[in-house]
Structure formats: C-alpha cells, structure tokens
1. Comparing structures I, II, III by Kirkwood radius over Cα pairs in Å, for residues 85-124 alone, which one has the largest value?
2. Out of I, II, III, choose the structure whose coordinates give Rg and Dmax of the Cα atoms in Å equal to 19.2, 69 when calculated.
3. For which of the structures I, II, III does the calculation of distance in nm of label points 7 Å out along Cα→Cβ at positions 69 and 181 return 2.4?
4. Computing helix-only ellipticity at 222 nm (-39500 (n - 2.57) for each DSSP H run of 4 or more, over all residues; to 500) gives -29500 for which of I, II, III?
Structure I
Amino acid sequence: MHGGRVVHLQGATFMSLFTKAWLIYRKDMLVEYRTRERLTTMFIFSLVVLVIFNFAFNTGATAIQSIAPGMIWVAFAFAGMLGANRAFAPEKDLGTFEGLLLAPIDRGAIYLGKLIGNITLIGIIELAMLPLFALFLNIPILPYLSKLLVILFLGTVGFASIATLFAAVAVNTRMRDVMLPILLLPIASPILIAGVEMTTTTFQGGDWEEMSNWLRLLSAFTVVFLVASVLLFDYIVEE
C-alpha cells in the first residue's frame with residue numbers, strides 16, 4: 001500500500017513537471033510565432049551556408065555525396081547554436097529571467113520547456129532545409145529519408161540538450177554570443193562527428209549494422225547529455 005502511494009506521488013510529480021515544462025514551451029512558441037525571430041535567423045543562416053558550400057565545392061556527384069554530410073551538419077549545428085543562444089535571452093533582456101527562476105516551479109521544468117522549444121525549432125529548420133540540400137547538391141534524399149530522420153532526431157536531441165544548458169550559462173555573461181560556441185562545440189563534437197559518419201554511411205547505401213558503433217555512440221552521448229543537463233541546470237542558474 002505504501003509502495004503504491006509512493007509510485008502514485010512520483011507519477012504525479014512527473015506529470016506536474018512536464019505540465020509546467022509544456023506551459024513554458026507553449027509560451028516560447030507563441031512568442032516565436034508572433035516574431036519568427038529565431039526561425040528566420042536560423043533559416044537564413046542555413047541557406048547561406050548551403051549556397052556558399054554549393055559554389056565552393058563544385059565537384060562531381062560522387063564527391064558531393066562524401067562532402068554533403070559535413071555540409072548538412074555544419075548548417076544545422078550553427079543554426080542550432082543561433083537558436084539556443086536566444087532561448088533565455090528574451091527573459092534576460094527584459095529583466096524577467098530572475099522572476100522565472102523565482103517562480104514556484106521546479107527548475108527542471110524550465111530547462112525541459114526551453115529544450116523542447118530548441119528541438120522544435122531545429123527540427124523545423126532541418127525539415128525545411130533537407131529538400132533544399134537535395135535540390136542544390138543533386139542528392140536523392142527520399143531513398144534515405146527514414147534513416148536520416150532517425151539520425152537527425154538523435155543528433156538534434158543530444159546537441160540541443162547541451163546547447164540549452166550552456167545557453168543558460170552564456171546568458172549571464174557580457175559576451176554571450178561568443179561564449180556559447182566556445183563552451184558548446186568542444187563538448188558537442190562527439191554528437192556532430194557521429195552524425196556526420198552515420199549520414200555518410202547512409203548516403204553510401206549502408207545499413208544500420210554498418211553504423212551500429214556510431215549509433216551506439218550517438219545514443220549514449222545523447223542520453224548522457226540529456227540526463228546530465230537536467231541534473232546540472234539547477235546548479236548552473238544559481239547565483
């Protein structure tokens with residue numbers, strides 16, 4: 001009986017956590033829908049990267065297939081950094097960040113709300129840019145689409161997890177636009193390397209077995225980054 005009550009209380013706590021995270025996520029998405037500030041910036045940056053790389057590597061189809069994974073992940077990683085950098089900035093600029101931290105909610109809910117928002121925005125950019133990559137680079141995306149979506153999802157969750165955490169660190173510094181890449185890129189490099197390697201194998205017609213080692217690496221880092229970020233966020237935002 002006592003054990004059942006504990007499980008019920010834990011379930012209620014988790015539901016309350018995700019409900020509050022959903023409210024923060026919904027608020028951020030409503031603001032983004034009205035301004036489209038982050039989405040526009042991220043899309044334009046990704047498009048510029050694509051156009052520059054397209055003209056810089058004007059090679060044959062075989063060479064393009066070996067270069068394309070790097071192009072894709074560079075565009076998505078830097079677009080993701082731009083989006084994550086603005087995750088906490090509106091509250092900080094308006095002086096409401098401290099009020100958000102003082103609100104009677106678990107700070108893990110704040111982190112999860114911001115994280116889901118970053119994943120959503122990066123995912124929208126990825127879905128919008130994949131057809132453009134296929135068009136500009138003349139790569140048939142459709143035969144590889146199911147594998148690419150799995151790889152991109154895992155990579156996006158892992159990258160956004162650590163990017164959201166470091167964005168909370170950088171927002172309290174004067175040089176937050178510079179600080180986030182310095183903190184993020186060295187730590188997130190295993191995610192990006194695994195993503196590039198798996199995308200390369202996919203474009204070469206490889207199956208899941210051929211990239212099983214990279215898949216395990218990507219999954220492991222994604223889980224570690226996500227769990228560690230949830231646990232560390234409360235300490236990160238302390239004065």
Structure II
Amino acid sequence: MSKTDIKKIDAVVFDMAGTTIDEGKTVYRCVQEAIACFGYDYNLEEVVGRIGGMNKKEGIRLLMNNQSEVSEADVDNAFELFREKVEQAYRTDDSVKEKTGATRLFRFLKDHEIKVVLDTGYYRSTADILINKMDWQAENLIDFSITSDEVAKGRPEPLMIEKMVAYFDFENAGKVIKVGDTRSDIEEGHNAGCYAVVGISSDQYSRQDLLDMGATHAIDELAELKEIITA
C-alpha cells in the first residue's frame with residue numbers, strides 16, 4: 001500500500017487509559033476509593049461500566065448523584081481526593097506502561113505523515129504525568145493532546161476532537177480515526193463525524209460488544225490498526 005493511499009487519513013485520535021496505556025484500571029479504583037470515603041459504595045465493575053471514558057469529575061458527579069443528591073462542594077472534594085490518589089499512583093507504580101505496540105504504531109503513523117493525537121477524560125496534570133512517563137513527548141511521537149478540562153464538556157460530546165480539528169485547521173473530522181475502549185469513546189467519535197471509530201477490546205468489552213455499541217471496527221491489539229488504515 002502506497003503512502004498516497006495511507007495519507008487519506010489526517011489524524012488518529014487515541015484514548016489513553018485502556019487504549020494506549022495499560023494502567024490496570026488504576027483510575028477507576030481511585031474513583032471507587034475516593035467516593036467510598038464519602039459514603040458511596042460501588043464495586044469496580046460498576047464504576048467502569050457507568051463512567052468508562054468520561055471526564056472523571058463528571059463521572060464522580062454521576063455516581064454520587066445516583067445514590068443521593070449531592071452538592072457541588074461534595075463533588076469537588078471527592079474529585080480532589082481522586083486526583084491526589086490517581087496522580088500519586090501514576091507517579092510511583094512501575095506496572096503502569098504503554099499498551100503493546102503503542103510506540104511502534106505512533107512511529108508508523110508519523111512516518112506516513114498522519115498526526116498522532118491523544119484525547120482523554122483526565123485533567124491536564126494527570127495526562128501529563130502519563131505522557132511523560134511513557135517518554136512519548138520526549139521522543140516527539142505526539143502531535144497534539146487534549147484533556148477534558150480543556151473543553152466545556154467531555155465525552156461523549158465531540159468537543160475534544162473538534163478542538164483538535166481546529167488546531168490543525170482540518171476541514172472537519174472526515175479524515176480522522178478515533179480509537180478507544182469504551183462506549184463514550186465510540187459515541188465521541190460518531191458525534192465528531194470521524195471517518196472510522198475503532199474499538200479496542202479489553203476484559204470489560206469484547207470485539208463484538210464494541211461493534212454492538214456502534215464501533216465501525218474492532219481490534220484486540222493496536223498493531224491491527226495498520227490494516228484498517230491501509231485497507
């Protein structure tokens with residue numbers, strides 16, 4: 001397949017946790033632990049299922065409001081505790097690593113002049129800890145990253161992708177591929193009008209689950225994305 005064929009794609013927008021970074025659901029365990037300190041009892045599967053891929057403050061608000069009416073001050077306090085927990089975990093946990101093939105895929109995309117973009121339900125400070133830990137910025141592998149605190153509303157709204165489109169002065173997201181592991185990733189990609197919306201399987205969702213949610217393609221490993229790009 002020639003570079004001309006491949007260059008029909010302007011950019012690939014990747015989710016972070018669970019898609020390009022293997023962090024063992026640390027972020028969701030930290031949500032679970034933080035809200036438990038305020039009396040909200042959820043198991044880990046419920047947390048992942050209800051707020052997977054969402055802006056984490058919006059997710060915490062949703063979980064707390066589901067069990068009782070809460071004030072914004074309560075949400076703020078729970079969220080700040082969550083941020084302390086997750087950022088400390090990401091700084092110190094050596095088991096947090098890139099998903100298999102992430103760096104190789106980023107290099108492949110860069111070699112073919114396709115922009116590599118990260119978007120995430122994290123806040124900027126948390127995302128930067130992970131990006132720096134993976135050495136992606138130092139190796140000049142990331143062209144743009146956007147976090148949910150940098151737009152008015154996070155996933156499944158398309159605002160993060162729309163901000164990326166504006167940054168690069170693309171006409172629209174019609175030559176953009178979105179890759180993620182949750183329903184909100186898939187809905188974000190469709191809401192933004194992406195050319196393809198690719199779900200990557202996990203122990204939470206199978207390939208078929210992701211297709212049933214609306215993904216145009218489903219993969220088990222990041223390396224499989226090359227086949228979609230060059231198809």
Structure III
Amino acid sequence: MKKYLSETSYIDYSNKKIKEVSDIICSSGATDKDNAISLYLYVRDSIKYDPYAITLNKSCFTASEVLKAGKGYCVSKAILFTALLRSVNIPARVGFSDVVNHLSSKKLLERMGTNIFYYHGYVEIYLDGRWVKATPAFDSNLCKIAGIPPLEFDGETDSKFQKFNNAGNKYMEYLQDHGCFADVPYELLLEKYACYYPVLFKLGDEVYLDDLHTEIESEKN
C-alpha cells in the first residue's frame with residue numbers, strides 16, 4: 001500500500017498549492033470516504049475538462065501544473081485527484097481504459113481521428129478495505145451543456161462514465177481496461193498516443209485554443 005501513498009515527480013502532493021487545496025477541502029474530523037467525495041467534486045467541477053489541453057510536455061502529467069492551469073483532460077485530472085487524495089493519506093492510483101465516446105464535438109473527433117478515447121484516465125481509491133473507481137473528468141458545466149447528468153461518486157460504488165445522456169442516447173461505452181499504476185506511466189502514454197493519435201503526437205508541446213464547451217453548445221443550436 002505504501003507505493004499508493006508515495007510522492008513522485010508527477011504526483012507531487014507536497015506542492016504548496018496542492019496542500020492548500022486539500023487543507024481547505026478536507027476536514028480532519030471527516031472520514032476518508034467523506035474527504036474523498038469532497039476532493040472528487042472539487043476536481044470534477046473546479047478543474048475544467050479540456051481535451052485540447054493535452055500536450056507531450058510533462059507538465060500535462062504533473063499534478064501541481066494541472067492545478068495551476070485550472071483545466072485538463074481525463075488523465076491529467078485523474079493525476080491531480082490522485083495527488084490530492086495522497087496528500088491526506090488516502091491510497092490512490094491512476095487507471096486507464098479504452099472507451100467509445102458517442103457524444104463529442106465534430107471538431108474534436110476530427111482532430112482525434114476516432115471516437116475511441118484510448119487510455120482514458122480514472123482513479124482507484126482505497127476506502128473501507130477495498131478499491132473503488134472514480135472518474136472526475138467531465139465538469140458539471142459541460143454536462144449541463146451536453147445534456148448529461150454529472151457523474152456522482154459516493155465512495156462506495158464504482159463511478160464510471162454515464163451509459164446514457166438525459167435523452168436516453170448512448171454516451172460512453174467501455175471497451176478495455178488496462179489496469180492501474182502507482183505512478184504516471186509517461187513513456188507508455190507517449191507510445192500509445194503516437195500509435196492512436198498521430199496528429200496529436202505531431203503537435204508536440206503546442207496546445208489547441210479550441211473549447212469543447214463552446215463547440216458542443218454551438219452544435220446543439
């Protein structure tokens with residue numbers, strides 16, 4: 001269990017800003033489950049979901065840098081959530097799976113070249129003697145725009161992407177799970193991105209200035 005509480009160069013939870021957030025969000029008198037839920041809601045809604053924020057720069061995979069940016073995609077948000085959990089001595093690890101995204105903007109799908117999100121990031125948290133999955137990727141504002149109920153986390157049951165949106169249409173579909181890691185598998189992710197997202201890989205450290213929230217809203221009108 002020690003490795004799921006350890007600090008790394010990516011999961012840098014001793015960073016002053018990360019400690020400030022966990023000190024504000026968490027209560028010393030609360031249970032680990034209650035603190036985990038509070039941190040989940042913070043990462044879900046205070047860190048804007050931005051799939052265009054992905055770069056090959058290591059800052060995209062460093063918790064303190066994600067917090068500083070105030071936005072990130074599923075993997076970077078999972079890394080920040082993991083760091084915040086470990087900062088209050090709650091074991092956590094980063095997991096990856098392939099999912100089909102049935103609802104996305106046309107522009108994002110064109111950039112990705114597929115509707116499969118390979119190595120989508122989530123978090124496993126050790127609570128009450130067992131591991132529980134949580135996915136703080138989509139912020140509630142984006143969910144409202146897209147007509148999707150925000151994904152909740154109760155600290156007891158696995159929290160994955162919603163299967164359907166508010167209209168009953170398919171939204172997310174899990175294809176394959178790649179397991180969990182004590183630290184960010186940076187080299188592995190670069191290898192997979194180069195394979196599945198060659199356009200993004202060629203992008204290097206450049207960041208697109210597009211906004212998924214705006215794109216989805218405009219496509220609905």
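Where a number appears in this text, it was derived from the coordinates with a stated rule and is not lab data. All values reported here derive from a predicted model rather than from experimental measurement. Cβ atoms are built from the backbone, for glycine too; each structure is taken alone.
1. II
2. Values: I: 19.2, 69; II: 17.2, 57; III: 16.4, 50.
Working through the options, I get structure I.
3. I
4. Values: I: -29500; II: -14000; III: -11000.
Derived from I, not from the others.
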